[in-house]
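Listed below are the structures to be examined.
Since every read-out is calculated from the coordinates, none of them should be taken as a lab result. Just so you know, these numbers come straight off a predicted model, no measurement behind them. Cβ atoms are built from the backbone, for glycine too; each structure is taken alone.
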Structure P
Amino acid sequence: MSRCIVCGSSELFFDHHCKQCYLKNYPILKQKKDLGVFACSICELIFLKSRLTTHYIADIGKNSVNTFFLSLLRQSWDFHYRPKNLHIKEIAIDPNENGYSSMISGIVDISASPDAFVPLLTISEEFRIHIEWQECLECRNRLTGSYNSKIQIRTPKKVEIKQLEKWAEEIESLSQMHPLADGKNPLFKVDFLKSGIDALFQTYPPATSVGKIFAKKYGGIISVTTEFAGFDKSRSREYPRKPVVLITLPEFNSGDIITINNHNPIQIRSFKESKVEFWDYRDKVWKKIPLKSFLASDPKFLDREFQQFQLVNFEQDRKMAQIMNMDTFDTHYIDSKEVSDVSEGETFQGILFDGMLLRKQEKA
């Protein structure tokens, strides 16, 4: 009968050792140490030096926070063989008279096996996590009134204050869909300018996400730049800069009649999802093209104003229609399809351009 090579016990576990002797010579835990985290003294968010978390001091004891601490233990402690299971059996915040506890302590069960075909061994170990209280970046920014990124919305056309307010409301609504780690709105404030608005954000990722959504809706072109953020005395050779999400909106509005490629008249219907939808007067069909292709087609406002016309009559088996300009009394002949919805004697608004009658189009 085989026996333990250390104590002589007949209850062998692995590698000619019983459980007790194997754990004594090859313990699961090689070395442990106290851990450390930061907590915001304002919002009580738990964070590390390198990253924020989504956990708060008040959530300690919940499964999500326990999983976070177990991950820290697994990464920070040294093991002779990799643990298969870690489970926090007890966890508590040590009381402190001033309300800011400086220690989290508890007991963790560690289960591991030196070989895949050997039953698991389970041990219990105490752990301690030191808390250092600071202000997280978001709370510090709120206190100082600073920002880390901005969205600039610019347009070459003149806009009314009501339009600027509408854009600001949309930015506010979208930013609430991209909260900070503490659940608060990342938008710091909105400044109104003659050519658009500046939306100041406390972090860069929400500004980017909100900017992309806004630009797609209004057909804007996004470019990411930086702006000078002042001299940093702690790094005398560096000039810190803040990222800026610049959204340049198109010059044209829905319903505008313009020309592309120097001669083709179209009517804008909408800018959406980085595409432009328009009515092509020559092909008499609704089209949709990428915004970049539209801008490359040299779009220009049609330098004509709508005039009042009267349908005189239909001719040549209704293939042609005679219309009269109500200001000059000049008559013109056009394709009857252009006024198929007009009765003889009725008046309507239109523009004569290159032998075509341009009228406002409504998509069915």
Structure Q
Amino acid sequence: MAYKGVLGDVKRAVALKIPERISVFALSQEFDVKWYGKFSYEETILNADKLAETHIKAIEEFDYDWAWLQVDDCIEFEVLGVGTKGKGNILRATCDYLPANKETLLKLKIPDPHKDGRMPILLEVISKIKRHFNDKILVCGRVAAPFSSTALLYGLQETMMLIFSDSTLLKETNEFFAELQKEWGKAQFEAGADAIWLGDCIASGHLLSLKQYSEFAFEPCRRLVQEYKKIGLLTFLHNSEESPSHILKHTELGVDAMNVGPGIDIAKAKEIVKGKTCLMGNLDPINILQNGTPEKVKEEIIRIIESTKKEGGYLFNTGECLPRETPEENIRAMVEGVREYGKY
């Protein structure tokens, strides 16, 4: 069950030291909503009581060491005028993007997290979960990193074209989002979040060369991380990264931990970040958790733990989001495996 030492264990891992035990995280929100079964996903994200209730019940049932409040990628962009679509158990996604031009940028205003759109719902959920568990779990809020934020405003295609057609607009929009996400993260911290899930998948090596990443995505993200550090907010970076050169570059951001994608061997990732940044990841949510057996899950847990446990500096997590149809017994096998083999 949730335990009082979890925050201390996380902070020791982040400091590249050895915790009492490896924390068990999972990108499980879609699975958790399906498992709980009382509300559709759309109903859940529109109501603070339902969203908090679902997370609390899942944490108590499956013994996660955190509340991962990713919710969806739309919260701060809806209030800027970006269209979104979602229905029933289909997650909301951005659509109907704003024109990629200077006029759009000049009209943008930083929203009020306590009043605008669904932002107050997330803040209320953070507070409810923090009050329920106190410090027996880590409460993790969420923001999109500046480059990914720009892509969620203008759309992926238009944002990529700006690299070549109007790099000044791209950089200026990134700067706007560095400020917006600073305020949004600060509000979540004040509501009770211990950490922020800093999503930047659009800036990953799947889409940007290392040169492009370094020129357009790195610096505004680094400055945002430094702002979070000033207030004591932990930052967990997720690019679903699998490129060794990009992972090495990410160690310069100053994040407290980085969650790598399932496509890189965890031992190789640990060697890249060794002595630089705490590693998170990277159990395969489809090939292992959805399509495997409890025995296969345990086998993979042992491999991951043996590859990362030595010398500390590691937090267990899945490499990507859990599918809704993941077998319940495989989630239990995952948590039990880390509990058994993740002790020091």
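Of note:
- Of the structures P, Q, the one that 20.1 was derived from, the read-out being Kirkwood radius over Cα pairs in Å: Q
- Origin of the value 0.35, where FRET efficiency 1/(1 + (r/R0)^6) of positions 74 and 306 (r between Cβ atoms, R0 = 35 Å, to 0.05) was derived from one of P, Q: Q
- Computing helix-only ellipticity at 222 nm (-39500 (n - 2.57) for each DSSP H run of 4 or more, over all residues; to 500) across structures P, Q gives -14500 for structure Q.
- When distance in nm of label points 7 Å out along Cα→Cβ at positions 10 and 266 is calculated for each of P, Q, the greatest value falls to P.
- With respect to distance in nm of label points 7 Å out along Cα→Cβ at positions 66 and 322, the largest value across structures P, Q is given by P.
- Highest-scoring label, criterion being distance in nm of label points 7 Å out along Cα→Cβ at positions 178 and 298, among P, Q: Q
- When relative contact order in percent (Cα under 8 Å, 6 or more apart) is worked out for each of P, Q, structure Q gives the greatest result.
- Of structures P, Q, the largest value of distance in nm of label points 7 Å out along Cα→Cβ at positions 18 and 58 belongs to P.
- Which of P, Q leads on FRET efficiency 1/(1 + (r/R0)^6) of positions 114 and 154 (r between Cβ atoms, R0 = 35 Å, to 0.05), largest value: Q
- FRET efficiency 1/(1 + (r/R0)^6) of positions 90 and 106 (r between Cβ atoms, R0 = 30 Å, to 0.05) derived as 0.30 - corresponding label from P, Q: Q
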